[in-house]
Each structure stands twice: as C-alpha cells, then as structure tokens.
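See the structures that follow.
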Structure P
Amino acid sequence: MARSSRIEGLYKMPMAERLRIVKEFGQLTDDEALTLSGFGGVDPSVPDKMIENAIGSFPVPLGVAANFRINDREYLVPMAIEEPSVVAAASNAAKMALDGGGFSASCSSPVMIGQVQVTGLRDPHGSKMEVLHRKAELISLANEQDPMLIKVGGGAKDIEARIINTHSGRQLVIHILVDVRDAMGANAVNTMAEAIAPRIEEMTGGRVYLRILSNLATHRLARARAVWRSESIGGGDVVDGVVEAYSFAEADPFRCATHNKGIMNGIDAVMLATGNDTRAIEAGAHAYASITGAYKPLTTYEKTTEGDLVGTIELPMAVGLIGGATKVHPTARACVKLLGVKDAAELAGIAAAVGLAQNFAALRALATVGIQKGHMSLHARNIVASVDCPPELVDEVVRVIISERKIRMDRALEVVEELKAKRGS
C-alpha cells in the first residue's frame, strides 16, 4: 500500500500516536523512534565527539511537517525549531499545494568552490592567464588529495580565475570547482585549495594567503516550484495579495530581510533536524540574495493566465549526507532515514520546497488575516507553559490572554492566580 503524508488531525493526536505514525512511515526501529522522541536522550559520548568542552545536549523541539508531495513522492519532513507556528504553516501550505500537484524540485551538480587568494602581483592579468593555461596541472594535483572522492565520481573539475580590487590593491582569486558528491564538502575542498596554493605561487610569483571554501555555492543551486489553485487558497483576492506582498519585498530591502527570514525558518529547521550546517546555508542564501548588487527575495510569485498562483525558489544548498553531525548524531540519522532520501540533491530539493511553502504561508497570512492571528495563539500557549500553570488551567488561561490581546507573561501569571482563587472560593 502506497504511503501518504496526508494525515488528518495530526496536530490533535497524542505525542505517542504521532510518533507511532512517524515510525511506520519511516520504517524506523524502536531505538530510532525512541531517539526521535527525546525520551531516550543522547549518549553523553555523542556531544563529546562533536564539539569541544561538551557538558551535555541542548534539545530543540522536533516536529514533522505533513502533506508534502515533492516530485510525485510523499514525505513527512522533520523540522527542528523552537518558534511556534512554523511547522503548522509549512504543513498547511503543502496541503493547499496538493490540488496543483504538490512541489517539483531539483538541484544542480554538487559543485563547491574553493578560493585561493593571490597577492603581490606585478601583472595580475598575465598571472591569471598563466594559471588558466596550466589548470589541468592544478586539477590533477588537487585530485591527488582525495582518491576516494575520485573513485565515486567526484573531484576537482575546473579552475576559474578573476581579478578583484581591494584596499590592498588588485588581487588574483583562483576558484577550484570540486564535485563533492553527497558531502557538504568543506574538508575536501579546503584540503585541495591548500594543496594547490604552493604551485600557484610558483606559477604567478605572488603570495597566497587564504585557501578556503566559499559558502556562496553558486554552482550548487536548489530549486522548487508549486502552483496554488486560486480556489484552494481563498480566491483571486488572496492570489493578488500574495503577489503584492512579494512585490513589496522585491522593491524594499527592509521588507525583503523579513521575507527571506521566513524562508529560512523552514530551511534551517530541516537542516538542523538532519545534522547539516545551518550557518553555512544561511550565509549562502543571503549572499545569493545580494549577488546582483541589491538584496532581493529568494522566491518569486506570479499569477497565471488561469488566475492561479505560481511560486518558485532558487538558492545555494550545500547539504551533505556524509560526514559531520549527519552521521554522528543519532537523531539526525533517524531524521534522514525518515525522509528516505537517496542523495544530497534530493535533500536539497526537499529543503527548498519547505522554504517555499513556509514563505507562501507567511505571505498568505500577511495578505489576509495578518501574521499574528495564528502565530500568537501558539505563542500564547508557550507563554502560559513558562509560568508554571497547572495543566487543568492551561486552556482557560490561553483563552483569556488571547481574548484580551495581552499575550504577556505578567498577564498570564495574573490570570493563573485569578483562576486559582476563583476555584478555591
């Protein structure tokens, strides 16, 4: 029987029931399911292997976004995030996209850039030509550093060179383009860049300083697209409202920063759940948003001739399934298994689709009821949970502070005491 990510009333189910469904969907073992729940904890030796001076672990809430159909395949998407409404918004946006066929997603080749900075050149243009003329030699030297990567079809594929103007004068920057396969690639690329640096100094007569990977992975782009039927999202006014909200972000960097932050709410949550480097993904995304010289949205929205809404996203996505926390952390391993991804490109496409869904959900809310309605109701429950409210009073306190529009800790405490006094009388 074909599995489906459409699970009605998932949010209403007890945690144990949700975990049971996730376990069956991902064909997880009892130990993997226990790890996802957090009840099993993490062996102290794991964080001690991952970072220095480890004293324990810092759990982040882990949820699953439902309703995702990507490239005609069903997914339950693990998302690790502390912010209310994000998982719910992604799930709802994915559900509304189903009438349009769900999401299509792809990722270009897993090519990362290693940079070698060359300074002190009398003839930077001549040096550039010399490096390009002898690039086969540099590629061969780079590939000697990682025979295993070559064996699986990866390795250094090309050399690029450009001249930049700096405060210290003109510099030559060499880019080594490395196919890293299913790895994020930082270690392999850095090793290759360091290996070719002395040879570049010999070729150019200059001095090399930095030899390091760039997180602006312009050769490793993830893309996703979805069509939201007008009738599925509230009609033509909602379609127009989303397009207008997008046009605001496209024209104004102050709005665009928040627009793109909403995208990264979804992408970062998937990256964290799967043990990937959220900081690298963030840096690449925002740099790519500025690559034209002006800060722009990572998504686009257009109205089709039929009156439906089509949304797209494109951004660098340097994700890995080999090495790092993805292999070391048991929860990350279980999340990857839940997704059932076969390679890093598939994971990148999923993350892009989640980012697009998250962004659409935010724009739809902004264009209709406003962002606070759904977000603040969930935030109210967090506030109440933080004031040591008796379980039997939680729903009532939440209702009161939402109705008063006083979603604050001090008011929650007051309502708790008022209800306690009322019940005690």
Structure Q
Amino acid sequence: MNNVFDVLQERGFIQQTTHEKEIRELLEKEKVTFYIGFDPTADSLHVGHFVTIMAMAHMQKAGHRPIALIGGGTAMIGDPTGKTDMRKMMTEETIQHNAECFKKQLSRFIDFSNDKAIMVNNADWLLKLNYISFLREIGVHFSVNKMLTYESYKTRMEKGLSFLEFNYTLMQSYDFLELYRRYNCKLQLGGNDQWSNILGGVELIRRIGHDDAFGMTFTLLTTSEGKKMGKTESGAIWLDPQKTSPYDFYQYWRNVADADVKKCLSLLTFLPMEEVNRLAALEGAEINKAKEILAYEVTKIVHGEEEAIKADTAAKALFKGGAEGGSIPTTEITKEELVKGMDILTLLQKTNLVPSRSEGRRLIQQGGIKVQNQKISDIDYLITEKDFENSSLMIQKGKKVFHRVQLI
C-alpha cells in the first residue's frame, strides 16, 4: 500500500473530498505540494490540531511536501466556524508571538530541512492587499446567497455576523490561490469543520481557469459519543509541556473510553494497522494494556521518548501505590504560605486541579478529592505544614489524577 491516500483512508482520517478519484491519482503520480492552515490564536497548538499534524506527517513520509500556513493575517479577523460569539481582537505583537511558538512546535513533527516542507505566514500577502483590487479580482467569484448557507455562518446569524468575519472565507480562499501561484500548491487539507472554507478556495482557483486544485478534510477528534476530545475540567490539552505536563498528557490518553481506543491508535500513532486492530480487539481488563501503549506512543511523538518513559513509570508507580516517579506534576509552595494555613480550595486552584473555587467545592462535596490518601469532606479544610511528609504532599482528584505539592 504505497499511495498515502489509501493509508489515510484505512486509518480513518478522510472525511470529505472535492474530487476523490482525481486526488487519489494525483497522490499516486506526483510529489504533491499541499497545505494546512493554523490560526495562531494561542501560544501553543493543542490536541484538536493533532489529527491534521499527524496527517501532514503521513503525507511527508510518502514524499509529498507540506506547507504549514500560519494565519497571521486571518487571525486578525477570526474564523467564525463553530463560534457563537465574535472572536476577541488580538494585537499584531500577540499574533506574531503565537506564530513563532507554532513554528517551534510544528518543527518537532515535520522536517523543514532542504525544502522538504515550508512554513509561510499569510500576513505576508493579506496585510498588503489593495481592497478595491481584491474585490475586483476575488470578490466577484463569490455568491453571498451561497455563503449564507454555510454552517459556519448560519450558527452566527442569530447573534449577528459581522462583515469582518464574513470576509474570512474570501481571505482563506485567496490563501489557496496565492499558494497555488507561488508554490504550485494543489491540495488544501484541514479539519472537517473547515469544509466550506476549503471549498471556497478550490472553486476560486477553478473559476480563474485551473482545474488541478483539490480539497480534502479529516475527521475531527471526537469521542464515540460525538464530543470533542482534548478538553478536561481544568482546560484544553496543550502540546506545550509548560501548559500541559507530559504526565498529564499521558494520563489523558491512558484514561480514554474503551470505545475510543481504536480511533485514537489509528489517528494519533504510527503503529501499523495490524497492531492497532490487535490492541483494539482486547477486552475486559486487557484493554488497559492498549491504553498504556496509546498513551506512551502519543506522548513519545509529542514530548519525546524520555518524557514518555518518565510519564509511564510515574503512572505505574502511582497505580501500585508507590511514591516515586519524578514526572508527576508538582507545584512548589513556601513555608511562609502555610504560616496561617492554606484552605483546600486555594490549593486546588494553585495546582490547576480545578478552574474555579465552585468546581473545587463540587468535587469535595462529591468525595472526589483526597490529600495524603485521606478523603476531604470539609470545603474549609486548612492545609498546614503538618500535612506534609518529608516536605511532600500528594493530592488525588478522582481515581486517576495525581498532583504533588512540594514544600520549599
């Protein structure tokens, strides 16, 4: 199986294509330049980006050339897809900082050496556009009536869709045309929520007179119940180890539902499908072995083998009741902070185990918090130096989330 289209299809990536037969033939015959866009709306990529990053890696392994398009220009407007409220405006400095962070992270997954992949920023052309020229060349090819049928716009119609956001599809479509002209880029890839935007670019290039532009979308990372993966009570699962520790990252995948194991192994690891199918077929307690392999493999790809081994060791040590495992998330506090004691809700927030005091109250009232293996039932419980053993205190949230507090 040499055609990457077949690889992506077997592993469950492909959701929609503009021209399936032609795309498959193109990937068979040529070394294709393709692109995926990333809007730098935060200073780190997150799990929601990871499916498209893995698809990009599969494509490069098959000899095709990725373009990672950083949306420095489009981020100044914001994609209305999936939003019910208008995105907050960001400064050029913030966007540039986030773009630099994305570049660094993507370089861990994609080989940019010797022109094997390129990274460009659409601010290079979008910020220089002449508005009248843009309307004459690009705007003439778009039907307002058709755009209003797009799901990304329909969801915003009740609250009001700004003209600013209405331009997003035109600008993303123009990106494809610009990349087609500059780099002979013939294929745009993205998550399935980008389908209407991708269609806009393909149709624009074809209306201008080129019939070799194509689009393909990938499945979104969702649970078997249809909920988006990559979210926890304390927020998103980030690829930046400073925002989500390798241990927490590992634990997230270790704790996925049984029904989601095969999908995650297929999309988020490079394990052969024979091995994926074997692991996914395990039943009962044996499925936990598949989850450990999933967690290890994904953590290894994102954070490296050393961090994956540390996270795996720490998780198994905690499961067996041990206290070792330097990869366990740790928060340091000073003795001065404990002079009058620290209430448990403050400590839970300080360790990022809960996003708010109200969430902390709920967890304690439901019996979901333990300190030094003792269940906490009092929301006003004060943590003092006496709670520490050898200057260390372990907090457990639920059955599987652990956090160490170190006294300094």
Structure R
Amino acid sequence: MNSKITTLNNGLRILTYERPETETVSLGLWVNTGSAYEDRSVNGISHFLEHMAFKGTKTRSALQISEEIEDVGGQSNAYTSREFTAFYAKMLKGDAELAMDILTDTIKNSVFPEEELVKEREVVVQEIKQSIDTPDDIIFDYFQEQAFPNQAIGRTILGPIELVRNFKRETLQAYLNSNYAGENMVACAVGNIKHDCFVKMVQDRMNDFRSRADFQKEKQSYHGGTFAEKRDIEQAHFLLGFEGYSYFSENYYPMIIFSTIFGGGMTSRLFQEIREKRGLVYTVYSFTASHTQSGILGIYAGTGQDELKQLLPVVTDEIKKICDQLVSEKELSRAKTQLKASMLMSLESSSSTAEIAARQLLIFNRIIPVAEMVERIEKVTREDVLKVAREIFSSVPTYCLLGAIDGHASYDEVKALLK
C-alpha cells in the first residue's frame, strides 16, 4: 500500500492511498491547530469553530449540508483535539467529489449566521455541562490542567462556559483567518479514488486559499500538581500521572511498550494485581498522551471510597517493582505483539488510515512506513523499558481525585510513597 503526495502552491499537501478493491472513500481535511494554540481569552474557540463550520456557507444552509451528505448515504463529522482539527467524511466512491465540495465549502465559505451562532453556543454549553457531569471524563481535564498549569496545552478543549457564550462571528472569522492556511493543512483520501482525480478536486477548491498561518505555538512544559473534588457519587475516580515524551522523542516507542506492560490490558501488571488479585477496582489502566513538545503517562482507576485507601499503596508498589528490575522477555514480547496487532488492525480501516497518515504528515512532514514502525517496536529492549520507567516515575507526580474521596491520601503522602 503506497501513498502519493502532491503539494499545492499555497503549501496544502494532498495525500492519497488508493484501494481500488473497495467501494468507498474516506476523505477529509486535517488542520494543525487546536486548543493548544489558543490564547486564554478565546479558549474553546477551535472546538466552537468546528461546530459552526457546518452551520451554513454562502451557498448552503446547515440543513442542506446535512441533506447533501445523507441523501447519498454518506457520513460526515469533525473533531477538535489539543493540536489538531479535522473535517472528514466517508462516501461511496462516486460521491467523493460531493464530499470534498462540502468540506472545503465549510472551511472557505462559512458565514457563521447569527441565528445559528446563538443556538450553537447553547449546544456547546450543554456539551460542557455533560462533560462536567461525567466524572470519568472531566477528571482528565483537571489532570491536564494540573500537569500543564497556566498553559494552552493544559486548558480544556471545550473551553469555559462564560467564554463560549460570548464568542462572536468576528472572533470566529479572525481565528479562522489566522489558524487555517495551506501550510498547516492536509487533504487526505483513502479508498477507491485516483490520486490525480483527488488532487484536481482539492486544487479546484483550495488553490486560492491563504498559504500562511499567523499564530504562535506556545512552549509546552510539564509541571505536575494536585486536584481533589468531593462529589456525592458512589465511586472515587483516581488519576496519577508523570511526565512522558513527545512524538519526536527516541523514547516514544519504549514509553508505549512500557505502558502496555504496566497497564495496557488484562494481562498487564496493574490489571492483574489490582483487579484480578485484590478486587479493588472495576477499571484500571495506564495510558500515554504525546504532544509535539511534551507528553504524559497516567494511571486511571475507578474504585470505592473504602478501596481508595488501599489502592494508592498498591499502585506505588507496582511502580517500584517495575523500576526495580527488567521486565520479563514474555511481557516484552506480548506488548510488542499487542502494539503491532493494534496498529495493523487500525490500518485495515480506511477512516483510521486517513487519520493516521494525515496526522503523520502534519507532525513529521512525512508518512512513516509500516515497516519502519514495526522495526522501531521490535528494537525496544528490556533495558529501554526499564530506563523509561525510571525516568518517567522520577518526575513530579500529577495527582487528581474526584468523587467519594473522604480520607484520601494527600499529595505529600503520594510523593512520600513514590520515594
């Protein structure tokens, strides 16, 4: 499976993977911007713009945008993350041009009508409230804020209610003009489509789009900290995190493999010790989140108030154990196999392939061949895993609790247990 890339004069890159044996095409536009590149005064605007882009253009109403996609059985959506925004669709092969016409129209020609602006503010406010009311969701926002305090990368993607309710058309247009440009965008298509055909589709619609973005990428710096909020609910939600590695670090793959061994599945150390042997939780896992300049590794668990007091010492004991000696060859081999299988399975989906490839091109300015990713995974040694475990767990912790947390350990107690 080979990719093809064409770059327009304005810097917009057009990427395809041709899969002629399929009947569909997954395609879209990926933009290297998100909440990590917002000023505090407009926190949440990347996400709000993503919503408003589908609320009417110079030639289409919000309803017409939805009808044109669904009339041909297509699916379209969008998302905003801390460093990326995407607008994408999946269509039958004969409807790819229609999808690209609509997606480019939403970015180039959105008019942000006032009546839609008023309604969508409240829609997003309800989305924020839903997140706040979901403990195992909102705790990750609190965690990010403590890990990266007073930085754009630490602020929420959705933004605070008071800002969202005051976003105006002029603010949206100014953000679009400064943060959306050819140089930080990728158009990608995967499926039954010819590269030259897709290039023409994009070129006809985006060749005159501005070339240069005009915004600053704020420096990202992990600090760590603590947050606790008591709520009258049944569970205590627990997050313990540490400084990880960026996408560009040589320790990126060792970190992912380490996290898989430590808390990545039913055979992982955390799952076996905390759930299977002790029955302290229903959910426990570790995770990694890399950014362009930073990264984190975290441990999440949902447990009861009584079990919470037992949970922390067990977690810190497992941290000490994995930092004390090399993991077994069996653990390393299993983690590598899990990671390779997950990667290869995701690449069978045209939507996932488009997502992975577009993001790689934006982050690394190239597509990383599957063989190269497999080689990097295979090269990780037991010594590499031990090294990253010791480095990660020697950093300042981020400790967050939410829910039934009476009697929880203090931040100083956590730091003492980690020594």
With mean count of other Cβ atoms within 10 Å over residues 62-69 as the yardstick, tell me which of P, Q, R scores highest.
P
Given structures P, Q, R, which gives the highest value for Kirkwood radius over Cα pairs in Å, for residues 54-285 alone?
R
Suppose Rg and Dmax of the Cα atoms in Å works out to 23.9, 76; of P, Q, R, which structure was it derived from?
Q
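All of the numbers you see were taken from the coordinates with simple rules; none came from a lab. All of these numbers come straight from a predicted model, not from anything done at the bench. Cβ atoms are built from the backbone, for glycine too; each structure is taken alone.
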